[in-house]
Structure formats: C-alpha cells, structure tokens
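A.B. asks: Below: a set of structures, written as structure tokens.
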Structure I
Amino acid sequence: MHLYFIMVVIVLAIDRITKLWIVSKMGLAETIPVINGFFHITYIKNSGAAFGMLANRQWIFILITILVLIAIFYMVVKLPKEDALLAAIFGLITGGALGNLIDRIQTGLVIDFLDFRGIWPYIFNVADSAVVVGVCLLTWQILKSDKML
C-alpha cells in the first residue's frame, strides 16, 4: 500500500509541476520545437477525453473518474502486501487520473503539451501517459496471471 501512495504522489507531483510550468511560461497554442518536426512542447487545452472525444462533457469525465478511483482504491486495499508491482501500477493510474481530474474540476479543460509530431498526431500530458502505461501494465499482469484481480 505504501508503494501505491508513493506512485500516486510522484505522478501527481510531476503532472502538476509540468502543467503549472507550461501555463506560466507559454501562451495557449504556442509551440516550442525540442526536436524539430518530431517532438514539440505545444500548449493546448482539451475539453474532451483522449483524442478530443466527447468534448465539453466534463461532468461525465468527472463522474467516471471518481467511480474508477473508488474501484481502484478498493482493489488496492484488497491487494496482498507482497504485490508491490500491482500497487505501483494502480498508483500510476490513480496519479494520472487525479492529475486530469484536478484540471477538469478547476477549469473544465485538461492542459496538454507533449506533442510527438513524428509518431503521434495527438497532444497529451504526463497524467495521460501515466494512465496509459498503467493500464498497459495492468493488462499485461492480468494476461500473464492465471487468476483475475
């Protein structure tokens, strides 16, 4: 359980710090090439979910996020103490979900800025990355396990 909370704090701190930095240093829609034509820092605000889906439906995202967070916390409480990997995976997902939930509650929009133009057409953030990595790792754990969570 300790690893879960450590991961939540780390992911949430990195997400919040990077978003605050972006907002304080860049103008909306401003882009800074890091590796020209491949990776840019581009400040946008997203009113939807991944890839702009369901734009302007913030109450749906807030409700779903809260329900998912409750379910994850329930599963974390039930985890055996020796299952540190699953605790860390759930921490990644929770930290990312909380990062975007804070944005949605504060402004109704999620701050995105990671712009990999060379390989991905969408702009995303640290919280999105943590959720995607966490869900992929969770899926891998489930598939390689002979028992379900």
Structure II
Amino acid sequence: MIVHFKLQSTLQPEAVLAALTNFGPSRSEVWPNVDSAHFKLHGQGPGWAEVTEGSSVAGGVWERERYSWDTATRTVAVETIDSNTWGPGSRWDYRLTPGPDGGTSIEVTVVRNGKGVKGRLIGIALSFAGAGMLRSQMKQALILISQ
C-alpha cells in the first residue's frame, strides 16, 4: 500500500529537514505518532540515525528504522528494519523543495507492507484515510516547531 501526499510549510527547507532529523528528547512532544515509551535512539552519525519509534495507538505499533538524509538534495529516506506491524520494503520518503515565499513544499511517499493481521488492517485503514491523516499530523508538528 502506498500513500502519497504534499503539503506546504512556512518553514525553510533546512528547518523542515532539521525537524525530521531531530532525535532529541522532544521528538515525542512534536510528532503525534511517536510516544516517549516507544522511542529509542540506537545510533546516529552524519546523515543517518537508527531509531525505534511508535505509539500506543491500535494496541501498540512500533518500528525500528534507519533514517538517511542528504542536505544537498533535501531528501530524507526512512527504511523499516523491524516492526511488529510493518514488513520488509516499508518506508517513508520526504522531498523538500524551496517555495517562492521562503517556505517549503514537502512531498511525502509512504510505503506500508502490513505484517500480520494488525498490519494488514491498519494498512487497509491507511489506504482510505492515510493521506489526509498523515498530512494533518505532519502539518501540526511543523506548526509546533515554528512557534
């Protein structure tokens, strides 16, 4: 299942990239689909981080992911390494483009391969409401960051 959406932010591309790749203690306060009980930074270096993220929603959904980003191309790729819900090939891809007003156009593609009954059911729900829900969550996170 693939979900694709776009949104605009008043933040500059560098600020959006910084928000996506900030793995500090405030991460669970900013991103609605990450809670502190399911967040762990395993390792980090220039242009990459490995984390476990998730939430208590739907009985607890978590995934261990490898973030890779390139400041020159303004892209972020998030590959699922392990999960209780998402199988191999699951990922998030972000492409940030400077807007004419100094803001950022954000293009997001989410690939979700459900694992088990829970993953398949959540995948079905995402295929219907995913783009709107995920766009709204990201928009709220970016508003929090800009304040």
Structure III
Amino acid sequence: MKSKRQEKILELILDHPVQTQEQLLSELEESGFHTTQATISRDIKQLRIIKELGQNGTYCYRAASRTAEHTFSNKLNLIFKQCIISADYAQNMIVIKTMPGLASAACSALDKLSAPDLLGTLAGDDTCFVVMRDSQAAMDLCVEIREQIEH
C-alpha cells in the first residue's frame, strides 16, 4: 500500500503542478488512496520531494535528485524490513522487537525518517524503544511499520 501510494505521489507531481500537501491529499483521495496529512508528510520526506519555484511564480513539489545518502537510506530500509519481528504501541510509545543484534540498525532507519512527531529512539540488542509526540502519531507509525514487515 505504501509503495503504491508513493508511486502515485511521484506520478501526480510529475503530471502537473502540486502546490500544497492538502492538494496532494485531495488528489490522492480522488485516485482511491485514503490517507492522512501526516502520512503524506512522511512520504514527502522519504521520497526526497522538495518545493521548487515554477514557471508561473508559484512553488510546486518535485522529486529531488537521488544522493548517496538516499542509497544509504534505502539500505537501512531494507535492513529495517528484514530485521523487525513485531511492533506495538501504548499511548505515545512504541516497542519494536528485532532479530538479535539489529535494534540499532532499526533505530537508525527510524531516525533517518526525520519524522516531526518522532521525539527519539533507544536501541537495545533486540528491542527498539520509540517515543512519539502523541498517541495518534505512535499508532500511525506502528501501522506503517507493520505494513513494512508484512510486505
């Protein structure tokens, strides 16, 4: 679901000027993707989408060029998907169980998201502790993590 949504986001910003997250959210919903503004914000960061001044004098989203850091992030995401065993949350806290020795890699991948609602991560050997700004953000991230490990 996440990868299809992100593909659609890239398609939308390539097809025509998209100026705001609200406009992007509306166009995604018209295309059958029901999501939240917070999820779109995370997608924009993960896809390295930036705003650039367009020909008509307004700022529009466009995909930034890929960098070595992006390749590093892709490797971390692959490790993340393969090392997570489970994720659950209580209020604004998330506990992620990983394979032995991989909690640091999982926390590093989460930190690379630069999610505005992610306050911090702490890694043990096979457990990640994540503190989010509020319970809704914790639930949203936990759902994202579960989607990642299921696909």
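A.B. asks: Using the calculated result -20500 for helix-only ellipticity at 222 nm (-39500 (n - 2.57) for each DSSP H run of 4 or more, over all residues; to 500), pick out the matching structure from I, II, III.
C.D. replies: I
A.B. asks: When relative contact order in percent (Cα under 8 Å, 6 or more apart) is compared over structures I, II, III, which one is greatest?
C.D. replies: Across I, II, III, relative contact order in percent (Cα under 8 Å, 6 or more apart) peaks for I.
Only the coordinates and a few stated rules stand behind these numbers; no lab work does. Please read all numbers here as calculations on a predicted model, not as lab measurements.
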